[in-house]
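There are structures below to look over.
Each reported figure results from applying straightforward, stated rules to the coordinates on display, with no laboratory input. Everything numeric in this text was worked out from a predicted model, so none of it was measured. Cβ atoms are built from the backbone, for glycine too; each structure is taken alone.
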Structure P
Amino acid sequence: MGLDTLLIATLAILIGLAFTFGGFRFFLILLPIWGFFAGFLAVSAGVDALFGGGFLSTVVGWGLGFVAGLVLALLSYFVYYIAIVLIGASIGYELGVGLFAALGIQFGLIPWLFGLAVGAVFAFGVIVLRAPKWAILVLTAFGGASAVLMGVLLLIGRIHLGDASFGALGAILKDSLFWLVVWIVLGAVGFFAQLRTTERLTIEAHSYRY
């Protein structure tokens, strides 16, 4: 196992646990972290899909991914509702590309575009529903769960760093559909744990306070 894999796996587990069980309570702190990684992974995967060469194997992929991640991190920090939509879009993206991963189809332009399309649908759904607290609870619980599982599978060698081109959820589905059940269970546990500990908390869009 390389140092890069160990670092990313550890970060995925720690950040994933924070989102799964404390996503709403610490939402404003975690916003830029999620924004950065969502932008970084999606754009880096897009560079691979468009030009080939392998996921995170080129300077261009790293560079554009870093810039995109930084921009989304800043947007997420200053405009919290953008972050909610972004989390919805990222989970939709992972479900979209994850479908191809589960079917054993190699990552490429079509899976990437399909993931973006599903992500757009999820983002639209978040906007239409207009239920910020519930959206945060659901999206952080299940988004965090996918990150935790990806980190664990990276540590035990079930998946490789290149599989992250499918996103966290896509990477674990690439290994086995069994992890879909585990993801749902872990996400549900995180959701109800957050729900119980945040019953009296609400988020105020303009004051950025709970």
Structure Q
Amino acid sequence: MKLYITTTSPFARMVRIVILEKGLDSRVEIIPAQTRTANSLYYQVNPSGRVPYLVRDDGVGLEESALICSYLDQIDGKPAFDLPQGEEAWEARRLEALARSMLDGLAVWLREIARPPNEQSPTVIRHETARASRMADLWENEIDHPLMRGVLSLGQITLACALGLEASNPDFFWRPGHPRLCAWSDRFAVRPSFAATSPPTKH
């Protein structure tokens, strides 16, 4: 299989973490994609130009990180990231949705500051800065949920990738005032799969 990524994409990072956690690195070739560039050859592979994008062994392409993570988790018949049973499944989905909401906003912010300065929108940046601050406050309380402290889940991976964007966005200051979230993030950061997929640091 072939996985098209950019090293700065937190969504691609989620998939790369799942690949390492599942021991699938020998089955998936990681290919850097040139995105947001006119006439990129990557658009012949994936017309939407988004990453991550997984081309299966049968040539069928899968787009969207949650779908790709689920496919890779199921491929060996031994899923590690299935939802828990009963009411806990709704809690797991709720937490994953909150983490995804934070990640989505941070990705918008990151894309905005990657534009040339004269093309950046101060309104978008202010909006996403405020959203990130509110979400950090929310997660300072939610992080003590048993499902965020238990067996590794896609919700945990999503949140860790969101918080990890501090390496790419020098203005993303989520740590002050959030000691429990800091402690959780620091524990997650020592996982080999997380360390191995670190994005480039932007100063």
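29 is what came out when relative contact order in percent (Cα under 8 Å, 6 or more apart) was calculated for one structure; which of P, Q is it? The correct label is P.
As an exercise: mean count of other Cβ atoms within 10 Å over residues 92-99, calculated from one structure in P, Q, equals 25.9. Which structure is it?
The structure behind it is P.
Structures P, Q were shown, and FRET efficiency 1/(1 + (r/R0)^6) of positions 116 and 180 (r between Cβ atoms, R0 = 30 Å, to 0.05) at 0.20 was computed from Q.
For which of P, Q does helix-only ellipticity at 222 nm (-39500 (n - 2.57) for each DSSP H run of 4 or more, over all residues; to 500), calculated from the coordinates, equal -26500? Answer for the origin of the read-out: P. So Cα Rg over 2.2 N^0.38 Å, computed for just one structure, reads 0.95; which one of P, Q is that? Considering all the candidates, the number was obtained from P.
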